[in-house]
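Student: Structures are listed in the sections that come next.
Each value in this text was obtained by applying a stated rule to the coordinates, not by laboratory testing. For clarity, every value in this text was computed on a predicted model and none was experimentally measured. Cβ atoms are built from the backbone, for glycine too; each structure is taken alone.
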Structure 1
Amino acid sequence: MNDCVALGIWYFQGLLTPAIACVVAYIAWQQSRTAAGKVKLDLFDRRFRVLEEVRKILGIMTRNGDVTGDEIALFRSETMPAEFLMGPEVKEYLDEVYKHAVNLHSAKEQLRGLFDTHASSEMREKPANAQEEEMNWVMNQFIVVKEKFRKYLDISKL
């Protein structure tokens, strides 16, 4: 009987090592899946922050009919990582938003200056038209921006 018990213990010890190895391998596999999920979540968060900055600047432009130089600079610095997080079409779109923000600010400043000097309505017409064109562009962007970012924020494709 002692020989049977000793033999059973010996077999149990022999099987224990592979069993522990399987458990450790399973835990390592689960940790790698968790780490991969965290990377995807971090990537999503960083991309979403860029989208929020675009919506923020568009909202400011819509609400105020203008945007300050500081807001434009902040937009540029906050969206700079997009070049490394998304494709070139998003970078081009961000450059386009930046350009329109600058144009709107410039037109608004010109118009403000012309009002301060009591310029004629003919002189105010060009910057007023430029401001109107920029505002029309901005108003159309709330739909466009979703499409520009959709493929980068689709969680099923991360």
Structure 2
Amino acid sequence: MLSVDLIYLGGEKELYFKEAAAEYKKRLGAFCTFSEKSIKDEKLPNSPSETEIKTALEKESVKILDNIPEKSFRIALCIEGKQLSSEELADLFNSLPGKGFSRCAFLIGSSDGLSEHLKSTCHYKLSMSKMTFPHRLARVMLLEQIYRAFSILQGGKYHK
């Protein structure tokens, strides 16, 4: 059974996002061992400079790297990543054991993204869309797609 970890920056404030995430986490229990870790993002001034943003991203990347389980297949969510269909995400999950991975870690950065260094340590870069979404919504969307991918692999009816 694949273990899936979700490591993301920032907390959850809105109840409706918490409830939606909780529902998908509960459903995932039938398919994988799932865990998530929320990491506090670095505080920036209202109009940060590029240097301040880069420094914050590097500090955040250290925190993220410290929380990725060893021997995980690392997937960075970033705008320059590849967009996949739900079936392609299922295929990616299905291919991991053959590549020697029993764990998969999804990484969601702050509103400023992930550091270039952190992205360079990842095995895969994934983009959810060319559109921009709030990070809290992106987390719920990702959880739903992880659940959908496992449902596809199990031949479930959810995907239809």
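Student: Where does the value 4.2 come from, among 1, 2, when distance in nm of label points 7 Å out along Cα→Cβ at positions 77 and 125 is the thing being computed?
Tutor: Details: 1: 4.2; 2: 1.7.
Of the options listed, only 1 reproduces it.
Student: Then there's this: Where is mean count of other Cβ atoms within 10 Å over residues 5-12 largest, in which of 1, 2? List each step's numbers first, then the result.
Tutor: Working: 1: 9.9; 2: 19.4.
Looking at the calculated values, the largest one is 2.
Student: If helix-only ellipticity at 222 nm (-39500 (n - 2.57) for each DSSP H run of 4 or more, over all residues; to 500) comes out at -32000 when worked out from the coordinates, which of 1, 2 was used?
Tutor: Numbers: 1: -32000; 2: -13000.
Computed on structure 1.
Student: Of the structures labelled 1, 2, which one yields 1.14 when Rg/Rh (Cα atoms, Kirkwood Rh), for residues 101-148 alone is computed from its coordinates? Before the final figure, lay out the partial values.
Tutor: Values: 1: 1.14; 2: 0.95.
Considering all the candidates, the number was obtained from 1.
Student: A further question on this structure: Comparing relative contact order in percent (Cα under 8 Å, 6 or more apart) across 1, 2, which structure shows the greatest value?
Tutor: Numbers: 1: 27; 2: 32.
Max of relative contact order in percent (Cα under 8 Å, 6 or more apart): 2.
Student: Separate question: Given a value of 29.7, 114 for Rg and Dmax of the Cα atoms in Å, point me to the structure among 1, 2 it was derived from.
Tutor: Values: 1: 29.7, 114; 2: 15.5, 49.
Going through each structure in turn, the value belongs to 1.
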